[in-house]
Structure formats: structure tokens, C-alpha cells
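Pasting the structures here.
Just so it is clear, none of the values below were taken in a lab; they were calculated from the coordinates. Keep in mind it's a predicted model, so treat the numbers as computed, not measured. Cβ atoms are built from the backbone, for glycine too; each structure is taken alone.
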Structure P
Amino acid sequence: MALSYEFSIGSVRAKENSLFTNAEVEQMLACKSENELIRFLNEKGYGEGGSIDEIINNNTKEMWKYIRSVAPEFEIFNPFFYQNDVHNLKATLKGIMAQRDYELLLLSPCTMDKEVLKNAVENRKFKALPEWLSEAADKAYETIAHTGDARLSDAVIDKAVMQKMLDEGKKSNSEFLKKYFNTVVFYCNIKIAIRAARTGTSKNYLLQALCEVEDFRMSAVISAALKGYDALLDTLSKFSEYDCSKAIEEYSKSPSAFERFVDDKLMALTKENCKRASNGAEPLIGYYLGCETQKKVIHIIASGLRTQTPVDIIRERLRELYG
């Protein structure tokens, strides 16, 4: 019998109760060592394993097993896999052209078969890849082969995936997904521009790297970036779109504060649109994004324990939960 969203939403609402609460995060913060955190996660039933990575990997497998069992249209998750696809393409491209091992760098889940990627790069037959990526892949190959400019090669591929996410958001008939991917791409652009302004770059690079998205002032950003880092931050601090001025205020504190702001903005958008949705794919997507945020929180706490970072500083780095 075909799955229905009515069934899926009922199931996922019950499943949400297994997501971490703020109280449970405080319990994790109270752990005195990484081993203590591992024991806590095992006892909570989050996942089995003797290391943080093993526990998270096992939890992720169970998450996808569950989502596949209840999702009427699993393809709705594909846009969230595209960044793994382009990561795998970049790793394969650089690995093969430099004649070095790259297989351990490949990520899952993804929409493109890793053997197909390997054959496409080895034989320079990028038409075997999805249409949205084939032209960018060929251009990236050409760039590395003739200039050795891995940065520009990556930028060409990254722009292709940004455009694909925007296209999928529009096609989905979900106002949430459109807003979500618009926000993702907007802040990808901001990060690209900041890195370019810090290191110095050309107008040609920025034109090839930045992606047009609703309410992104492309020409103003390029003009400011070419003037330098301080000029760009000053310009961005005056933008209200996507709360950009607030994001830059956080960036002035630290890049990690900026990353947290962006993640929390995306989570606020997710909670606003998915928590109370009574039809469609949004509740399933919200649960998935909630699981992803949990993983990030665990990694932040584990990293802090390894480096003996004070608890108050670790807490400042944590992300807003979906639960």
C-alpha cells in the first residue's frame, strides 16, 4: 500500500519526542570527558558505538532507515544531498588528476553513484552526470588541467549546486523549501565574498563564484569586495535582507558566531514552517533537519571536551534545537 503524508506526519510527530531537549543538552555539557559523553549517548539510546563518530554514524543509518520507511516521496530529500554530490565530485576530480587516493573522502548519502563519478572524470565524459552538473564539471576539469586553479574549479562546481538548490526550491511548490534554499544560497554568497575580500581576488572570479538569488545585491557586493575586506563588511552591515546586518554583527565577534547565527536562522525558519504543518513533506524535512542539528551539537560538545574548552564557551557555540 502506498504511503500517505497523513500517516507519515502522525509517525514523525511521535518520533520527534526522541529528539534532544535543552535539558538533555545541559546533561551532555555536564560530562567531564569524551568517554562520559559516549556513555551518556549510549545509555540514552541515541546510538551504539565506542566513539562519537561511530555513534553518530549508527544513528544516521537508523534515521535514514526510518525516513525511507515513512516518506511517500523520498526524492524530496535529494536537494539536501547535492552538496555531498559536489563534494564527491571535487574530491574525485582532484584525486584522479593528482593521482592520489581520495575514496576515504567521499560522503554519503548522495544522489550520484561514486563509480559513475570516477568514470566520468577518468574519461572526461561529464555528460554521464546529471544535466545540472555536467557543464560545470567539464569547466572545472578544464580549469584544473590548464591553470591548476583549484579554488576557481571548486567555485564553478559550487555555483552549479547553489543554482540547483534554488531551482529545486522553486519546483517543490513548498514556500518553506524556497525560503530555506534562498537563505542557504544567500549566505553561501556572503561567505564566498568575505573569503575573496580577505585573500584578494578578481572581478572575474566573483562573477563565476557568486550565484544570483532573490534580494542578493550582486553588483554592490562585488564592488565592495574588490575594495577590500573592511569595505565589504561595512557594505554588508547595511543590508537588511535575510538579517544580513545582524549576521555581520556576529561575524565581527568571530566567524564561528557568524556560522551559529546562520544555522540558527535556518532552524528558526524550519521550526516556523515545519513544526505545525499538517500536510505535505515539511514535517518529515523538519525532523531530518532536527537530526542534523543534533549531530552538530554533539560534535561541538565532543570537540570542546577534547580541547578542554570551558563549558560557557562550548554553550555559546551550540545551535538552536528543533525539539
Structure Q
Amino acid sequence: MIERLLQTALCEIQAGRPAMLVSIVRSTGSTPRKAGALMLVGENGLLCGTIGGGLLEHRCLAIASSALTVPRCEAFVLDNRQAGSLGMVCGGTAEVLFTPLTDAAPLQQAVDSFRAVPPVRFCLPLDGSAPLLSQEQSIRSCPAVVLLEERPVLALPLSDTGRVFVLGGGHVSLALSRLLYHLEFRHIVIDDRAVFCSPERFPHAEHTLCIPFSLLTQTLAGPISPAADDAFCIMTRGHEGDTDALRFALSTPASYIGVMGSRRKRESVFSLLESEGFLHVRQRVITPIGLAIGAQTPAEIAVSIAAQLIAWRSSKTAAAKL
């Protein structure tokens, strides 16, 4: 979400319209969103993002809209009764930072720094002053309050959060791509049939590649090469495509590999790949792909896969906090 939000903020400032970034700095108890949640507010109200909805967001939206140029950091400390009035189940605290955005330069730098190596952090000083960027590698890879040049800042990672390689361009892939876009997953769709793999069919995909699955190794090299933070969703049109796709996925460090198909197909493919030396195929591959929610239609199957990907992404975020 942060990439889309900062791009929107940059457009607003370049157009001469004031805007304010509202962010959750810290939270405890039953708050709807945690540190790093963001929303962008303009002259006419909410532009994009959310800090959790409900009355807490409504109150913060009113504060921001009434004073777009006034920096502040406010703590909402709530007992059970107050929490109920803000749409929370239990009491808790939420520290909210209001950062006026007036200078396009740091926003342009941030937009240009997405997926930079080494990773860049977008830092919001807790006094509400102008954002700044840092490549300090001791900063955690998840949203956190840190000291930067002896100033407390909320550091937000601009690094890659992982891509989803969708192998196969059929009905489930089409439904999944739409969900991945709304869930802020960068994704690449690959099929060996041009009609099933085009920018027109998958407008939300970062890339669409029409190649034989047997040529994945040669094609997905260099900057596009799959990394440990990436995922594979394999759902080609047949046994041969699945085998080629899975063979490639297992040769990468990708931390999520899911395959759509029956148990019979799974055993056939697994046995073949084990005979080729892929000894950990059963430990690394999830099949059938998706959560077991009784999904039947392409849309339902896509929901089950997206839910599993959310869990995978959340587990990575939790690990980064340790």
C-alpha cells in the first residue's frame, strides 16, 4: 500500500494541493491496525489508505482535514467504555502521527527508491517534520520507531515485500490476479499461450510473460529471478506444464510454492521430481493450493489461495520483528 499511497501523495503535492500523512506509530490492546498503518488526507478528505476504519479513523480524519499544515503526534488512550465509542472491542492505546506534506522532493526520492538495493526506509520524524530517507541497515525491515540522527522516527521499509509468480493464465489465475492487486501483492503471470497471458487480460499484473514453462530458467534470470521472499502459485493447463513449473520453482529459494491439482496428479509429479533429485519436494510444496474452505468456483478457489498468501506474508512480517 505504501507505494501507491506515496505516489498519490507526490501527485497531490506536484499539483499544488496540500496533503497530510496520518500514521499509526505504536498501539497496544485491541486497536484495529498496528504500527505502520497509513492514510493520506487531502483538502476534501481521505485520498487513500486506512488506519483501521471506525470512529478512531474518523476522528483522525477530522483532525487532519481541519489542519493539513499542522504537525502533531497524539495518543489516544482508551478505557473499555471509550474504546467502545471508537469501535474497539477492548481498551488500548493508539499513538497517531500527523505529518504535513509540502515538499515533493522526499516523496519523489521515496518513489524512486522502491525495491532499491540496499533497502531504503521512509522515515517520519515523530515531531511531524518533513519525511526523510535512510539506508541505515541496522533498522528493522518492518515498521518500527527508531533513533535516526538522535531523532525518534517511524521507519517504514520501501524494500520488496515479495512477488507472487502465477504460473498459468486460466480462470482461477484471472480471479486471483484481481485479488492480489487489492491485497497489495506484486505479481507476475506466465503462460505458454498468448491469448491467456496478455496485459489486457491481466491489467493488474506487474508483468505478463508468454513462454514455454520448460524455459523458465532461462527467462526468469537477473533482476526478475525469484528470491526467498517470493511465492509460486502453479496452475497450468496440464500435467506437463505443472511439472516443468514445479521443477523450476524448486530450484529457487522461494518460500511459498503451491500447486493446484488432485492427489493423484500430486503423487505422479512428486515421484518424478524425487527421482530427479528434488528430495524435499513434499516438505516445500503445498498441494492442493489454498485453504481448505470447500472452494468450488474459480473465485472461491482464488479467495482460498489469497488467504493462504496473506498468512504466508504475515508470517514473514512476524519473523522480521524478532
Structure R
Amino acid sequence: MLRQIRTFCRSAGTKQDTKFNVFDRKVKLLQRTRAANDEESLQVEYLRDEIARRTVHRLSFIKREGMNLLDFGCGSGNFVKTLLTPTEDELMKDNINNVRPKLKHVYMVDSCLPLLERNSFDDSFVTKINADEEEYSHEILQRKDFFDCAISNLSLHWINNLPGTFKNINNSLKEDGLFMGSMFATDTLFELRTSLQLAEMERRGGISPRISPFVDSSDLGNLLQKANFNLVTVDVEEIIVNYPDVWCLMRDLQLMGESNAIANPPGPITKDMLIALDPIYRSLHGDEKTGALPATFRIVFMIGWKKSDNQPKPLERGSAQMSLKDVL
């Protein structure tokens, strides 16, 4: 299977926050559990492994020691696995050697027990917590000012109450604690979305929401600030994965546990729609030279710090010692 990854980066702004309450989390848990129990799902960790590597790289710039870290929506533990797996990549090796000594203990939280138990880690370094991320009711999650750092990779896009979840994470962090997250953003899988719409229009004369909605990256800054995070930074990267055909793409999404889980789902995709889908996808988005079908995953990365009196503050208006006009 062609899985060539290319990346593109650009920064994102902020605007009014948007709250989605459209996901059936019971259905999502069933999908993830079914996927985790399929041994073939071990072959589709490539996106989460890549984001885990990028998270380790970003954490390498954080100058903190002895951190208790919350891995929120950890899946099978891609972040910890990345930290503990030997690598020949010199840059990655440096990042791991930089980050691993900073961590005192990692608390892995996920609602899907089979995923949580997939990999074994040293109990002296890792504590696994099987709990619903949105309910946030486990006793460790209820501790205020407990974690020095919290990360969350590719799980928040299935949360209905995202503002409430950000506030819960903020409450769990110590003063000046760090939150670093990533989630799928708007236009993820736009190739599949547009092709499905055209296939359904052709065969059924209308369209249905076949791809779950994603958050707009420009909303996240406001959401984090409203959850009492300071010094918020948001940026977007694109990962493009090439597949030999649309069947491989949809099978991988199923094995990732990323099938549609909206609360009022449309009917199933019919056989005649699937027959129409591949040629439409190929004609609109396919690579003519290689025959590969690209699938775009837009990943929004976010960083926020829990408020603290020790954090840098903007200077008061009119306190500048030099005029910008003089400089220019």
C-alpha cells in the first residue's frame, strides 16, 4: 500500500468558538473496540505514530523537570511507545533523550479498554486509566492542580462538549501547567467527502453527512482562552497519505476506529454508491502518474498554559520607549 507522507504547515487565527453536539459516543466506543480486537488494526497506527513523534519533538523545547504527564485519549499508547522504542533516526533519538528524563510519570487515559491494554509498559512509569474522556469522572482526573503537563493526540474530535473538556483539563493542571494537543481539523478527508457526495448524488439524487464534522482550527484559540489557558498557540499541518484505491482508504479508517459516528447517521453506503465512488475519486483527486489516491489529514496543533502570576504579561499601553515610526 502506498503511504507516502508529505507535510505542509501554516498558522491559524482565531474567531468565535463553535460547539458540536452531534456524536454518538457509545457507537464510537463500539467502533473503536471492534477495531482494537482486529489484529489488522496494528498495521494502521501510522498516523498516530507520526503525531506522537511530532509531539515528542515539540515537548523537547519545554524546559521542565519531574513532570507528571496526562496522556488524554491515549489510544494504544503511541506517545509512550515512541518514547520507549529504540530508533536509528538521530534527530528523533535526540528528542527522546531530551524528553524522557523530564517525565516522572505518565497517566494514560482512554475509554477503549482493548486499546488501552494493547501495549505493556513499566508500571513504575505508566498508570493506565480506563475512563470516558468526556465524563472526566475518574478520581485521578478529578484531582485539581495535579498534572504538570497534559497532551491529547487525535481523540478530541469525537468529544461533544469540547469547551467543557478543555476546562476539565485546565482544572487538572498545576499553575503554569502545559496543555499540548492535536486533532483533526476542517477539510480532513475532503477528497473522500466530495467524492462521496457526488457518488450519492449520482446514484440517489441527494447527499448525506457521510464524514463526521471537524472543528475549524480558527475556533480553537478562543475555546482554549475561555477555558483559562494563556499564551495560546495554534498551527496546522497537513499529512497526505496515498492509497492504491478507495477500498484501502475506507478499510484503514475502519481499522483506525474512525468511521462516521454522528448521532443521527444516514443509511448505509449502498453497493452502487461504492461502485461509483472509486472512479469519481480517481478522476477528481487521483495522481495520474502513480495511480495513487491521496487522502488529506489536516492536523491542528494547539498549546496553552494554565494561568500563573509568573507568566510573561503584555506591557501596558503607552509604555514603549521607542516609536515604531522611528524604527521604520
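Could you figure out which one of P, Q, R the value 14.8 for Kirkwood radius over Cα pairs in Å, for residues 166-237 alone was computed from? Only structure R yields this read-out. The greatest value of mean count of other Cβ atoms within 10 Å over residues 102-109 among structures P, Q, R is that of R.
To which of P, Q, R does the computed value 12 (relative contact order in percent (Cα under 8 Å, 6 or more apart)) belong? It traces back to Q. Looking at structures P, Q, R, which one was mean count of other Cβ atoms within 10 Å over residues 118-125 calculated from, given that it came out as 11.8? Source structure for this number: R.
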